[in-house]
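Got some structures for you, see below.
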Structure 1
Amino acid sequence: MRRLLHKYGLRWLIGMIFTLAAAAAVLHYLPAALLERIDVFAYDMRMRLEKPELDPRIVIVDIDERSITGVGRWPWSRDTVARLIDRLSEQYHARTVAFDVIFSEADTSSGYTTLEALAKRELRDVDGFRERIRALKPRFDYDGRMADSLRDRPTILGYYLSNETSAVSKGRLPPPAFTVSHLKGREIESPVYRAYSGNLDALQGAAKAGGFMNPTPDADGAIRRLPLLARVGDNYYESLALATARVGLGASVVRPVFFSSDETLFSAGLSRDYGALKAIRMNSKPQSTMVPLERNLTALVNFRGPGGPQGGHFRYVSAVDVLNGSVPTEQLADAIVLVGTTSAGLKDLRATPVNIDYPGVELHANVIASILDGDFKQQPDFSIAIELFQIAAIGLVLGLLLPVLTPVWSILLSLLAAAAIIGWNLAMYHVFSWVVPLAAAMLLIIALSVFNLAWGYLFEYRRGRAMVNLFGEYVAPELVAEMAADPRSYSMEGESRELTVLFCDVRGFTTISEGLDPNALREYINLYLTAMSEDIRGNRGTLDKYIGDAVMAFWGAPVHLPDHASRAVATALKMQQTARRLNEDFVARSWPPLRIGIGLNTGEMRVGDMGSKIRRAYTVMGDAVNLSSRLEGITKVYGAGIAVGPATRAAAAEFAYRELDRVRVKGKNEPVPIFEPLCLQEELGDEAKDELIQWHAALELVRRQFWNDAETALQTLHAKHPEDGLYRLYLERVAYYRSNPPGQDWDGVTTFDTK
């Protein structure tokens, strides 16, 4: 046991800390905003998985676009609404008719007020006109006609509650469900409103009941719950859904039901205070109906489909078809009818978990269906206890086992734990209708699995670093990194391969070193070597070694690069740009100016792990390497920043080159042409192209020993570009050869006897 504690004790301790942190977040001792967002997402996904089935008990009479086209723009006259009520009650025998609409203003569309004004003013002297107008009043009183249609029928009107600063109460509220006196001194969490927009007094007085229609959007704007009760003054009023369900069930009384001391013994301090409202009870027949409540007297909306006429759970019928009497009687007989709208222009579409344009009237329909079925999705008061049990089980099982398992088994166990938690959560949701949060449990599984896998990876990484330190005695660390990433892609064994090699050196470094104190010289060379190395490695070059102030690098090994020559030429050009930038900084510091020469050559060379028993390195050797070194040395002769061999020029043909000479370097008998890369072909301007043509023509004149013509051409170029040392060099050569003719057998080759 002591050995296990020594090996796994720290990981077990950290796993316990993760578990305690998850428990603290569930108990709200730690910020839990992320957990809440994840739980909301999980809740929404469960809702979207519901498959709708038609519920014939509830029908929505839709004031849709077709109805507005057929009847006229909304709002319709109360005479039309009265005819709609009469149709639903007399022809279709609906059980209840509820309106997701407010009738707060008097209807003057009949024109009676105009006639009455005429009777009082312009036509007051006409005999019998005023009496005739009074006799017609019942016929033109559309509000009265609608009130007559509402009276003595199971009708429910909707209204809105408000807490806006400028809100003014108008209209009439229905009788309250109960008052604060029924709470017996208990304080409960509930929405409190100070104003309301109700229906006309005559209309609300004639209706069987009324209910408020206020939605309760969550922080993200989506509606997942509806309040069933709200407080105005000392009274508690029903929502439209609750009032409609109560009337449909034949109940007349709604009473609060409180938690008992036994029920709150376990949950006290976890979710509710003692004395909280547990549910409401309605005196429906044959037995009373209990409706559970969530916080703030709300109920979770059990969405049974995507909503709308095509949603599939509730039948939608067009209001114009009801007015015309063309709806089959069996579709509306004994149904709870909700009159609402899906027309976008009437702005009763809401954002919900299942649809961003969900009809507001269907929100009430879903709650009514839940009341009728006694099937509410709810977060039980002991859900925190379930969460804590899940967290403890996960922390115990995964926290102990993951540290001792291999990575594969750790992943499998974590996936099994996640599947078990999700399955258990779905079972509670579908079997018991419990909405139990699972974010804390899932995040704990992720945290424990990622931590243990990362620990294992870092342990292996430390072992890998030990190998890096070991092989670093023999090869460059970047090569070891390549080996660690994909060791099968290359070998340390020596092999012949076509590569491109680069040598770079500082011009006049001896003079520079004599002119700087040791600290300044150290900083000078460090800045230079760092910048050059970054350019090389930034273009996938292998940095071979530093030779004093010289840099050696190559392309094409250990990783094969088909375009190694092009990469090398592009890097050399960039190194010259970097050197010019560094030179500006060095001159500003009063340091000696920085100028570099670069030699490049492409060819077959030997690459691999080479050296002695004491020191080895991954490097290149061969004639092609030697030529590159010689080219770097002779760049200063021609005043060129870069010199490349013919193989490099052929392999990187996308660049524009200036031929410098044909040379025979020390140690080689065969002459080779050498070239200076200028830029990419497409970057070469017209003026530069003309200069290049003139130069190559002048070079040909020199080789054909036409000294006068060559001198004239070179003087023209030198006059235009006096800073270019190549033209000055060849003018000096022409002058020398004119005095010392090389002979008819001269091959135009310059021989260098030194390195």
Structure 2
Amino acid sequence: MIINKEIDLGHGKIISIETGKMAKQADGAVVVRLGDTMVLATVVSSKKTPPPNQDYFPLQVEYREKYSAAGKFPGGFFKRESRPSEKEILSARLIDRALRPLFPDGYLYETQIIITVISSDQINDADVLGGLAASTAIMVSDIPFHNAMSEVRVGRINGIYVINPDVNQLLESDIDICIGGTNDTICMLEGEMKEISEAEMLEAIKFGHDAIRKLCALQNEIAAEVAKPSRPFAPTVIPAELTEYLRGCCEARLKELAYTPLKKEERAEQTARIYKDTIDSTVEHFKSIISSDDIAANPSKALLLNAHIIEEQIHSIEKKVMRHMILDDAKRLDGRALDQVRPISIELGIIPRAHGSALFTRGETQALVTITLGTNKDAQSVDNLTNNADKKFMLHYNFPPFCVGEVGRLGSIGRREIGHGNLAERSIKMVAPTEQEFPYTIRIVSDILESNGSSSMASVCGGTLALMDGGVPIRKPVSGIAMGLIKEGSSYAVLSDILGNEDHLGDMDFKVAGTRDGITSCQMDIKIDGLDYHILESALEQARKGRLHILNKMEEAIPASRQDLANFAPKLTTIKVPVDCIGMIIGKGGETIRSITEETGAEINIDDDGTVTIACSTSEGTNAALATIKSLTAKPEVGTIYVGKVRDVRDELGAFVEFLPKTDGLVHISEIANERVTKVSDHLKVGDKVKVKLVDVRKDPRTGKTRFALSIKAVDQAPESATPKEPGTETK
């Protein structure tokens, strides 16, 4: 049965959802369309029972863009799609983060969601459509998932909010925020803004949530028509006797440890000791009172001897202890107040050869951030369905295993690193100078050296400081902070600058970055249903105060960007040349421009409009390249004296002299000297440098070539004030 339904979200944004036509062997399959952009989402969940010691939900979310969807060929040699791009990875993360917490507790069956862009009008981005399609595909499947989720993008153009603005509308928008939520709550946020207020951000979220509710209602309507029964699923029931025994065994020790402020490593060691002691004593205790006959009669008794199940229950007790400590006593693991930011230290310029650097430390989180300045040639080529513009501002984030005291493989960059780097990049990009103000390609690299909470926000702060240290004229400094939430019933506590444990055991990870004047980016993940807007409002206000506190510390270290670039940064000099001279500068097969680079050490970029950018770390190299380019583009002027080089000698005719680069003129035998010359080679040899005066320019009527007549003897007749010009000096 094919079901197709439409919904109008305003401003001509009509979304259609269809199921029953494509990919019918998947557990669920849906096609969502907006304009001529279409995504196919499929979901398949294994029916194989998970291993008894599995403690995670193996959910895989993949988002893929087909170039054929836009009638394009993939780049590269093989002409087919290969590894996912950063855009595809970021889109997959948007969907994964919103859906994962909505699966029922205890559902550990391997599940794969694949979202494929099958048509693209190159105007409407498919990422949020993928989230809607993925949720609907699960809703029409037999997976026990009954809480529809929808995603929308919210923009604001001239003060008017728009749902799912297209790429052209986003150019005029001061907000670009993706929102994922259910009928009752917001579960995911990610976006960038042009310094909007907390109140404006809350308003945008509410506007997006109204559209999400409509889309969730449509999903429920489609699922009801499909009416596929859910597969049987029963989460593991933990015997009450195990819970009671564990509480008596370890709750007091965990509580004592929670109330003792410790460093991350010390806390981890003592926690591990409590876990081991408790598991050993629990297994030993129940072994002594449970027989094999008891287990045969009641298989659930085996759970009392399962070390993995015991460890899970200890973790639940630890989580409850920490949460009640915060809610009941307003006390945190490291002894801070709920709104207190950890101590901050800042060092600048510590990497001598970098073009700017900063070491930003906040508590036990530390980021070493460097910047590199380059030219247009260093820009990153971007090729996706909606954007082909080169990228000239980038932030790369690295999270090596040693930063959390672990041993791990160093392989390709993971999804988490790409996501954190993208968030930090969007945070700072809003205050970066325009290309006209600062025509450099900028690369920021954040290497996390220590981590115990929000290394992405440390990257924002460190990235801003490194740019200022390098003399990049950013409009304003940006800082970032991660907020947490503990919520039990109607009681809640919002935490500023959360620790890793507070993130792991808490209910929210809400990162907010911005300037003194407003928010530039945000990212939020929620692990609970029913986040109230007054809690969100409280979190935003507390984040604002924390952000300003961090900005004060940053401005104490460096109040404004340095006036000069770093010594080793390339200095850019820009000149404009006539468009018809571009070929002369490049030369045949790039020969001329390569020779300039080899001789001067300068890198040269030429735009189609004749803008020439010279990049060199030394003023000598810049001046030499500049002089050569000016000489190449100089126009011969009659009456001007030049210093030229003899290229050819004809005894009975005269000498050919290169008086400008690639421009020769003839000094006739009669113009070499005041006295009679019978043999030119008696006066001039190839390679000689001579002063010549351009006395005539004319076109050969037979060949159409321009002929230049030069004179040596006319130089002697020139006024003493006339200054000869060598090739490489500008003619004015």
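Quick note: the coordinates plus some simple rules give every number you see, no bench work behind them. No experiment lies behind these values; they were computed from the predicted model shown. Cβ atoms are built from the backbone, for glycine too; each structure is taken alone.
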Taking mean count of other Cβ atoms within 10 Å over residues 312-319 as the quantity of interest, name the structure among 1, 2 where it is greatest.
1
The value 18.9 for Kirkwood radius over Cα pairs in Å, for residues 304-511 alone, derived from one of 1, 2, belongs to structure 2
Structure (1, 2) behind the derived value -14500 of helix-only ellipticity at 222 nm (-39500 (n - 2.57) for each DSSP H run of 4 or more, over all residues; to 500):
1
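Identify which of structures 1, 2 gives the largest calculated value of mean projected area of the Cα convex hull in nm². Kindly include the intermediate steps, with their values, before the conclusion.
On the way: 1: 60.5; 2: 42.6.
Result for mean projected area of the Cα convex hull in nm² over 1, 2: largest is 1.
Quick one: distance in nm of label points 7 Å out along Cα→Cβ at positions 32 and 552 came out at 4.4 when computed from one of 1, 2, so which one is it? Please list the in-between numbers first.
On the way: 1: 6.7; 2: 4.4.
The correct label is 2.
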Can you rank 1, 2 by distance in nm of label points 7 Å out along Cα→Cβ at positions 56 and 616 and just name the one with the largest value?
1
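When mean count of other Cβ atoms within 10 Å over residues 296-303 is calculated, the result is 13.4; to which of the structures 1, 2 does this value belong?
On the way: 1: 22.0; 2: 13.4.
Comparing all candidates, it corresponds to 2.
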